[in-house]
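K.L.:
Each in C-alpha cells, the structures are laid out below.
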Structure 1
Amino acid sequence: MTPNHQSLLASSIEALRLAAGHGERYLRNLEARNVAPNASALSDLQRFHEALPEGPSDPAATLDLLARYGGPATTATAAGRFFGLVVGGTLPAALGARVIASAWDQVVFNDGTSAIGVELEKIAAGWLLDLFDLPRQASVGFVTGTTMGALVCLAAARHALLAKAGWDVTSRGLNGAPRLHVAATAQMHVTNAKVLSLLGFGLEDITHVDCDEQGRMIPDAMPALTERSLVIAQAGNVNSGAIDPIGEICARAGTAGAWVHVDGAFGLWAAASPQTRRLIAGYEAADSWVSDGHKWLNTPYDCGFAICRQPQAVHAVMATVAPYLKAGDTAAPKDMVPEFSRSARGVEVWAALRSLGREGVADLVDRCCRLARLFADQLRAAGFEILNDVVLNQVVATLPGQEARMPEIAAGVRASGEAWFGPTRWRGVDAIRLSVSSWVTTEEDVRRTVAAIKAATV
C-alpha cells in the first residue's frame, strides 16, 4: 500500500517528540554536569565514527545515539557558568521558537516563500531599531553574526563612498576605482580585517588609530578624513568592554563626509538600558551598525544584525534583482543580505524580544553588568588585579607576579568542569577574561567560579 502524507509525517512527529524528551533531559541535568566535557565524554565521540550505513534505519536510533554520546561532549554554553566568547545561553521563548521554526522549515528569502518568516523579520527589525533608538528608516538584515553583518555594512559603505566619487562599483568593479581609506581602531576585532580583505582593501589602505589604556579610540589620533574615508569604531572592546567615543568620532567624520561603521557585537546592547546608554553616547549619528543576537539577547546560535542608515546602498550591493530601491520600500530579505538560503532566525529574535519586552532587555543587560562587577570584587579580594574598568560585562584579571600562569589557570578551571572561560593578553599582560552574558547566570555561579579559580592557583 502506498503511504499517505499523514503516515509519512508521523515519523517526523515522533522524531520531534523524542527530540523534545532528549532536550528536556539535557537541560534538567545541565547545571549538575561539567561545563566543559570530561575525558570520558570526549572518548565516547569515537562511537560516531562508523562507515556510512548501506540502508535506512529507525530515526529513533539515530537520535538516541546523538543524545547519548553527543550531549555529554557538548560545552555547556546554555549553563550559568559559561563565560567565554561573550556568548549567552538561549532564552526559553527563543528556544521554543527555534523548535517551531525548524518544524516549519521555512525558506525565508521573500514573502512568497515564507510570509510568516518575512513578516516576523519586519516586526523584529522595527523593534530592534526602537530598542536601539536608531533611524527608523534604516535597514536591518538578519545574518549569522557580526562578521557577515560587517560584510553587508562595509560593502554598502564602499558602494556609497565610491558613488560620491563618481564610480559605480556595481557595474565597473574595483579595477581602476578611486582609492578609499579606512581609519580603524587599533583594537579592531580580527573579523573586520577579514571582511575588509574580502572587500578588496589591503593593509596599506588601513590606518590603525591609537587607543587609550582601556582600548578606546583616541579621536585626536585619527588621520585626516575625507569623502573617501571609512571609519570603523567599536562599541564593546572584546577584552575590556570599553566603548569608543563614538559621538566625537561621528562629528569629525560628518564634517569630512566620511562613513562611520560601529562594530557593536555586544556593546550596542548598552543602548538598550538607561543605566548604560550614557556609555555609548552619539552612536546614533553613525552610518551603519552591527550586533549579535546570540550574545546579549540570548537567542540561539547563530544570529546577527546588519543595520544601515542607507538601505539603498545595501540593496545596490546585495540585491539579486535590479539594484534600485525607493525610499520607504521594503526589499525581500534575500536582497539585503549575502545569503539566498537562510534560516528563519528572525522568528527567534521576535520571540526573544516579545518575551522580554523593553524592561526585560534592560534588566538582562544591567544584571550581567552587576555580576561582572561582583566578579571583579571577588577576584580582587582573592589577590587578583583587575586590568580593566568594568563598565559592561567584561572582566580582565591577572595575578601579579604570576601572569605567565594565566593560561594554565584557565585550563585548570575548564578541566575541573566548574566553569568555562579563556586566557587573554591585555596591554601586554597575560590574563584571564570573563564575559557575563547569560540570562541564567546567578551570584552563586560567580562565587563557584571564583572558588574554582582560587583552587586552580594553588
Structure 2
Amino acid sequence: MSMSKLSRVVWKVSLPVILAGASENLLHLIDTIFLARVGVAEVGALAIADSVVLLFLVLPVGLAEAIQILASRRAGQRRPDAVGAAFNQGFFAVALICVGATAALKILWPLVGKWFVETGAMGSLVDSYLQIAAYGIFFVGTSFAYSALLISSGKTRALVPAATILAGTNISFNYVLIYGKLGFPAMGMRGAALGSLAAEAAAFFFLTVYVLRAFESKHYRLFRVHGLERRTLRLLGRLSMPIVVQNSLETLRWLAFFLIFERVSEAALAIANIVYTCYVVFWIPTEGFAETSCSMVSRFVGRNQPERIGALLRDAIGGALVATFPFLVLALLMPRWFFTLFAPEWVLLSDGSASLRVVALAMLIVIPGEMWFVAVTGTGDTAAALGIELVLTGTMLGIAYLTAIPLAWPVELVWLSLPIAWLVCLVISYTWMKSRMWQRLQI
C-alpha cells in the first residue's frame, strides 16, 4: 500500500466515523442550544448530568472498545469467524452490563448526588434529567458495540444514516418536549432527556437491522452464542479493564472540572459548559481519525507490519488538522458568534470569548496528542494507556483546581490546564510507541 493509498484509506474509513461521532457529540450540543433558551441553571446542570451518564457508560463503552481492538486484530489475520465470535461474546456482555448500569444510576444518584452538587436547585435539575436518561444507557452501549464491529470490518458507511437518524430525532423531540409544542407540556430538562432517549433508541434499531443484513455471511455467525468462550472473554476482559478505568478517569476528569466551576459560580459553570460544547465540536474530526487509527494500528500489528504505524499517524494527524482548521479559525476570529448560539444572557459573551480562544489553540496540541495516545491503545497495551491517562487527568485537574480556587484566576487561565495536560500526554505516548515496549504483548 503506497503512502497516497494509505492516506486515501484513512480518509475513506474516517469520514463516516466523523459523521457518526458528530451526531453522538451533537446530542450534547443540541441539548445545550435548546436549554440555553430555558435558563442559565439548565445549561450548567446539563454539563454535570451528561458527565454522570458517561460515568455509568464506561463499562459498556470500554468493552465495546475492546471488541473493536480484538475484532480488528482478527480481521487483520483474515479470520471472519473469529471476528464474529469476538463480537458475539462482547455484545451480550455489553447488553447485560448496560441493564445493570441503568439500575445503578437510578438507585444511586438520588443517594449520592447531594455530595457532588452543592446547590439544591442545581441538584434537582440534574436528578430530573438522569432519571430519564438512565434508560438510554442500553441503547448507547449496544450501539457502540455495533460501531466497533462496523469499524473493525471497514463497513463504516452505515454510520452516516445512523448519525442522521440520531440527530434528526433529537432535534424534533427536543423542540416539542422542551418548549411544549403540539399540545405537549413544556418539560425543560426532562424534555431534553426524553429527546436524547428517543434519538438513541432510533439509532439502535437502525443499526440492529443493518448489522443483521450486512453480516449474513455464514463466516461471521453473528448473534449465535452456544456458550461462553473463555479465551475470547478473557481477552476482552484483559483489554477492556484498563480501558474502563481509563474512560472512567476521562469522564471523572470532566465531571471534576465542571464541579470546580460550580464552586466558582452558576454563571461560570454555564460558561464552562458552552466552551466545553464548542470543544466537543472541535473534537469531532479528531475522534473520527482516532477511531480509524486505533483499528488500523491493531491491524498492522496483527499483520506484523508495525513500521507502517508512523505513516498512518502522520496521515491521521494531518487529516484531523485539515478538518478542524475552519472551526479553529472561526473560534479565534469570531468567538462571539459561537456564543450567540447559546448564551441566554449577553454577559456570557464577553466572559467566554477568551476561554474559547484558549481551547481553539489547544487543539493544535490535543490532535497529535490524541493520535499517538490511541496508537498505544491500538497495540493492545491498554495498561500503558491507562497509566498515560492517569498522568493526563492528574495534570489537568491539578492545574485547574489551583488556578480556579486558591489563586482565583480568570476562567480563561483555568482552561490552560487543557493544552498543558495534552502536551504531557503527547510526549509520553510518542516516547512509549517509539520504545516498542508494547511488542511484549501477545493477543
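K.L.:
If Cα extents along the principal axes in Å is computed to be 72, 62, 44, which of 1, 2 is the source? Don't skip to the answer; put the middle values down first.
P.N.:
Details: 1: 72, 62, 44; 2: 57, 46, 37.
Derived from the structure labelled 1.
K.L.:
Supply the structure label, taken from 1, 2, corresponding to mean count of other Cβ atoms within 10 Å over residues 263-270 with the calculated value 19.4.
P.N.:
The correct label is 2.
K.L.:
Thinking only about FRET efficiency 1/(1 + (r/R0)^6) of positions 39 and 183 (r between Cβ atoms, R0 = 25 Å, to 0.05), which of 1, 2 has the largest value?
P.N.:
Looking at the calculated values, the largest one is 2.
K.L.:
Given that helix-only ellipticity at 222 nm (-39500 (n - 2.57) for each DSSP H run of 4 or more, over all residues; to 500), derived from a single structure, equals -29000, which label among 1, 2 identifies that structure?
P.N.:
Computing helix-only ellipticity at 222 nm (-39500 (n - 2.57) for each DSSP H run of 4 or more, over all residues; to 500) on every structure in 1, 2 gives -29000 only for 2.
Each reported figure results from applying straightforward, stated rules to the coordinates on display, with no laboratory input. Bear in mind the structure is a predicted one, so any value in this text is a computation, not a measurement. Cβ atoms are built from the backbone, for glycine too; each structure is taken alone.
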